[in-house]
Each structure stands twice: as C-alpha cells, then as structure tokens.
Structure I
Amino acid sequence: MVDVIGAAELLGHESEAEMLAVRLAHAQRLGNMGWAEWHLHTGETTWSEQVYVIFGRDPDDGPIALPDLAEHVDPADVATLDRLLWSVVQGVEPVQAEFRIRRDAGDVRDLRVVLEPLPGPGGTIGMHGVIQDITGRRRAERMVSESRRQLLEAREQAAEERHVMLALREAILPAPVGCLDLPHTRVAVRYVPAEKTANLGGDWFETAPAPDGRLLLTIGDVSGHGLPAISRMAQLRHALVGLAMTGQAANRLLDWLNDLVMHQLKDTTATAIVGHLDPATRVFAWGQAGNLAPILVRDGVASQLAKPRGVLLGAASGSPYELATTRLLPGDLLLMFTDGLVERRVRDIDVGLDLVLAAARRLSAHDLDDGLDALLTDIGGPNPEDDACLVAVGILDA
C-alpha cells in the first residue's frame, strides 16, 4: 500500500514538472527569450529551445560555443560582446548588453543578453544567461524616431515655405501700416493669411489714387494655393494697376482683366471687385467678377449692396461686366472682402456672412484700424483653410 502511494506521489511530481516545463517554454516563446549556459573549463554549452529560434539555428547543429559566438555577431557590435564577456568573467554580479546578430540570408536581429557568472573553486567557471530577441521593439522605436525626425523636418520645411511665401507676398503686396487718410475719407486694409502654410493663396488688394483724382479700390482672389497662386496673383494685380492708369471705368477694367486671364493665365479663375470712389461726390462706381458684394453700414444697419452682373475672371469670354454706383453719405462705412473671410469648412457660408454683417455694424469710420482687428476676432479669427483680404472705407462727417 505504501509503495502504491509513493508511486502516485512520484507520478504527481513528474506531472507538475512537465506542466512547469510546458509553461516555461510557453513563456519563453511569448517573450521571445531563452536561456543558455557556457562552461569555461569543459566547453560544454547548453541552450534552451527558444535560443535556437532566436539565432535561426537548427537544434541538430547544436548550440554555438562561446569562442565562436563572435562570428555570429554584427561586426560593429563585437566590441560590445567582448566587454560583456570580460565583465561577467571578472565580476560577481549579473551584467547586460545589447548587440546585433546576423542570421542566414543577412537577417539582422537585436538581442538583449543578461549574463551572470557561475562561481566555482578558484573563480568563475562559466556563465548563465537569458537571451531576448528585441528586434520588433527596436524596429518600432527606430520607426517612431524616424517618424519624429521626418515630422520635425516637415514642420521646419513648412515654416520655411511659409516664410518664403509670406516674404514673396509682402514683396508683391506690402503689408499696410495704419489707415490711408484722405479728405473726409479714411481707408484701412487687411491681409489675413491662412493658418496652414499650404493654404496661402492669391488674395490681393489695391488702394491707390487714379490719375483723375478718384481713388481706386480693388480686391481679388486667384484660384489655388501656394506659390503658383501667388505668382498669378502678382500678374493680375500688376496688370490692373497698369490698366487703371487709363482712367477707364471699373467694368471696362474687368473686361480687360478677363481677357488677360482667358488668354495669358490658362486654367486660372479669379474673383475681383474693382471700384472708383470720387472724393468730391462720394460716389462709389464699381463692378464685380464673381466676388461677394460689399457691405454698406449706414445708421447702424449693415447690408450687402446689390451686385451688378459679372462672372468669374477666366470663366467665359465676351461676357460684359456691369457698372453699379452707390452714393456714400457722411458716417457711412463700406467693407469689401474676399470669400476667405466668411467661408469655413465647418460652417455654411451664410452663417459666416451673418457673423460679418453683425460685426460690421460695430465698425466706426473714425477707428477703422482697431475696428478691423475687432471684427476678425468677433468672427472667429483667421481662416485655417484660406487667406482673405479686407478693404474698409469710412466717410467722415463734412
């Protein structure tokens, strides 16, 4: 009876040992790690099953002896292996290091190795170690590091591109400083760049005295973004400044601009408002090419002017542009703007227009410069997706 009980206990212990071995092997596979022992005096080497997997080695070939281990290490990391082995032979505490090995077909693996000395009579007689394949982790870290590097380079490049484009725009379209003061008239302008570098576009303005004493007031927006749009914007704006010297009416200038876009700026469209303000009569004579109509603020009420007929520049040839006239009164304020002011990807254009109309009611002809800054704040700040131009004209009391 006693022998039967002893046999049962022995079988139970063997079963537990087998289960422990299975669990240990499973843990080694999950962690992609194994253990190894090297005996310095006898040369005996023992590897667990997972170490063969890590080295890509057939178990029938046996483990790699310690003197031959350097042949499997990446040449750049052999010195690391030498320092590791020297440290474990000379010390009493576990030491660790990382190095790469080269398997068949040029496959390189990153290993982390922890070795501890096996003490014996007279000193260290061998070493026991845990070897873990950390290739996936290191590759992920390198990918993250490379992604960060590329992101940093992209940000630096975007910042440089933005700097170049803004510098080019400033050279073409100098940033206005303060207001333009004329007899009984004040004019303030704003160029509001898009927050995203890639969306800097072809918005422009011009306010300049015409040869006959009238004031030329224009805004426009060339389709597209980036340097191509800025280049086309420069051509269109400079052409208009030259054509305006003829003294022709605003709608005639739009006819000529349309011919220019149709024949010289292929695959380009643009919006524009061109107008003349006569300081003596306060009559604003203007035409439009696909642009939102100006806002007139009179007696605290803001509304858009009725649009004269006009199509996008570059959309069709032979379509005449109409001329509209509006007589401004003392205390009136006129606001011209490109669509980047009211359009947002996250809201309907009518919502943006209502915000501008509400903000425009608070503008004062006597404080246009600060007023435009307040208007931009009231409508939610610059447009991330598009730039915008504003021209505000205030008629002072006589």
Structure II
Amino acid sequence: MSTASSLSGPTRDHLDWPFFEERHHRYAAQVDAFAKSGVMASIDHADVDAACRKLVKSLGEAGLLTAATGSSDSEPLIDSRMVCLARETLAWHDGLADFAFAMQGLGTGAIGVSGSPELRSAVLPKVRSGDWLAAFALSERDAGSDVAAMSCAARLEGDHYILDGEKTWISNGGIADVYTVFARTGEAPGTRGISAFVVFADDPGFSIAERIEVIAPHPLATIHFDNCRIPASRRLGAPGEGFKIAMRTLDIFRASVAAASLGFARRALDESLAHVRARPMFGATLADLQLTQAALGDMATGIDAAALLTYRAAWRRDVQRLPTTREAAMAKMTATETAQSVIDRAVQLFGGRGVRSGEITEKLYREIRALRIYEGATEVQKLIVARELLKT
C-alpha cells in the first residue's frame, strides 16, 4: 500500500495478548523491518507481474516465506499465528506485498499437507526461497463456492493423468511456476470424485487463456488444459481426496485472510486518526466533533473484536491442534466485513480527499472489496458456521 504518509508502521499492542509467544514477537518485528527497509518503495506497482516477482524474491531472501511454506520439507508444519502476523503487517504497508506472501503459502499448502516426499523436496525449497511463484487453482466459471459443480477433468492413462478444462480467477495465474490444480476424476459423485495435482507452467497442454484485470491490481488469469499430460506421481493424496485436501488447505489459510483485513482496517484507522487531528473544522479540529469520536470508537472496537476472533482461530489450530473450520469462518467473515465498514468510515472522514485516485483511503477501499469474496464469500462463511453448529 505504498503511499506518502507520516505513519511509520502499525501499532503492536495486540501482541501482548496471550495468543502469542516470544518467537511471534520476533517474527512480527522482522516482517515490520522488511516492510520499512525500502524494498516496497522501490517496486513499480504499475507493472504488477514484475512487482510480484520482485516482492516474492525479496520475501524469500529475507527468510520470511518459511512461515507460509514451513521450514522443513519432510514435515512442513505451518504456524498459523506467524502467517496471520505477516499478512496483517504486510497488508498495513502494501496490499500487493500481502498478496505475494499469501500465495506462496496457499499455492503450496496442499503439497505440504499431502504431497509425496519427492514433490515436497522438488517444490517447497524453490517457493520458500522466492525463486518460484505458486498458485492455487480451484475455481471455475460455474464452480466457485459450489465446488461440486467442477467440470475440469483428469483421466488416468497408464502412469499419467490427462487434464482437460479450465480454471478461472486464479491468483498468480500467468506468472506462477507451479500450480496446485483440482480436477474431477470420477471416483464418486460430487466432491468425492475430485483429485488434486501439481502442474508446472511448462507442462505441454497447459496455457493461459485470459488475463483478468480487477479493481485492486494483482496477477489473475483463466488457465486452460488441453490434453495436458502429467505423471501420476504428481497427484496429491489418494484419488478422490482432492476436495478434502482443498478444504484442509483453506482451513490453514482462511484465518490469514482475516488477518490481512485487519492490516487494511488498522491502516485506515491510523490514517483517520492522523487526519482528524490535523483537519481544521468549525474553529477546532475534526477530532473534536462528537460524531467523529463516535466513528473512531466504532472503528477501533470492531477491529479489536475481529482481531480476537482471528487470533483465537490461529491459536486454536497451533496450540490446541483442534479443527478450526467454524472458528476460521467466523474470523474471516467478521474481519472482512468489519474492515469494509472501517475503511468506508475512513473515506467518509477524509471527505472529498478520500475518493481521490491515489489517496491511501481510495487504495484501501479497492483492496478490501475482494477479501469479502475470495476463499469463501461472507455468505458461504455463514453457512459453514451454521453447518458446524448443527453437527453438535
């Protein structure tokens, strides 16, 4: 979120909460130091592809991608609290940097969960170092929230699978070196007949059908498979386990979407506080008006409530080793919706300046909107919470 501002970085009061250990404090400080090092300021955000490549490489060289990919190929355990802290911090500074970090984890999470030792050792070190970019290919034109409607298919021929079909809304599409792809293999109806595969960008039959432009620019594409032949050894897990693997991966990273939302919301609040203190209004400042103070109170309380849900979900997964499907859904839903409200309030406080192209509030307004949709829209999160409740 590169922009001229007198603010140096996010506040760290919530690190005193009992969810965190000393290593989380150290890691958060490392991420913040990286963000302030000048790397982001030197990146040309107008060239999104090049910017993402440079950000990923810089994050890898700084050793920060181990949080997203795990530090060991043999057992790549991911600390959800570190991922969340990284995304919150990076989002405060720069939305594209948050995206670059997150996709290295989401794109390889299934490989860490279900990949063979050979696949892990072939892929994870390159992604962790920032030499390779990763992507997660689940969505289709008619199969987003309804994964069971997937039509992209893979058939087994000897010791190879042949993939045919398309995936769309694929982040890092067009620039990724490795893709985790989910395709219908037909072992059973619905989600039980889906398997997961690793596809490399240079595999014959793989191509980019379309690049997609969105309001907060980042690499997105529709990818196409035409008789794409890959070794059966690149299947992740057993046949028909793809949906389960996808959901396990999303459960790891869904809380981190909430954390990125927190970063955007905290930046909006910090910018708002600086603005209202300086803005003259009716012989005083904007901060002296009770309506302004009420808005700030709502913004701060919403952020803290969302943060508690977010880090509760991450702590439950890391420490209690318990399922977090419901908790992550609650966190993602609450944090993204709260951040949208907080940023909208910030735009209102900035007045006409708030919607001027290039202003921090305008950038934040564009950045936050997609987070209410991807990795499960708010409406889907409500259904997930209800479903989990009805199980008990």
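Structure above, values below:
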quantity: At a computed 1.00 (FRET efficiency 1/(1 + (r/R0)^6) of positions 247 and 279 (r between Cβ atoms, R0 = 41 Å, to 0.05)), which of I, II; calculated: I
quantity: Entry that produces -12500 once helix-only ellipticity at 222 nm (-39500 (n - 2.57) for each DSSP H run of 4 or more, over all residues; to 500) is calculated, selected from I, II; calculated: I
quantity: If Rg and Dmax of the Cα atoms in Å is computed and equals 21.0, 80, the structure in I, II; calculated: II
quantity: Mean count of other Cβ atoms within 10 Å over residues 103-110 from the coordinates reads 27.2; which among I, II; calculated: II
quantity: Structure with the greatest value (metric distance in nm of label points 7 Å out along Cα→Cβ at positions 263 and 295, set I, II); calculated: I
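Any read-out appearing in this document is the output of simple, stated calculations on the displayed coordinates, not a laboratory observation. Keep in mind that this is a model prediction, so the values were computed, not measured. Cβ atoms are built from the backbone, for glycine too; each structure is taken alone.
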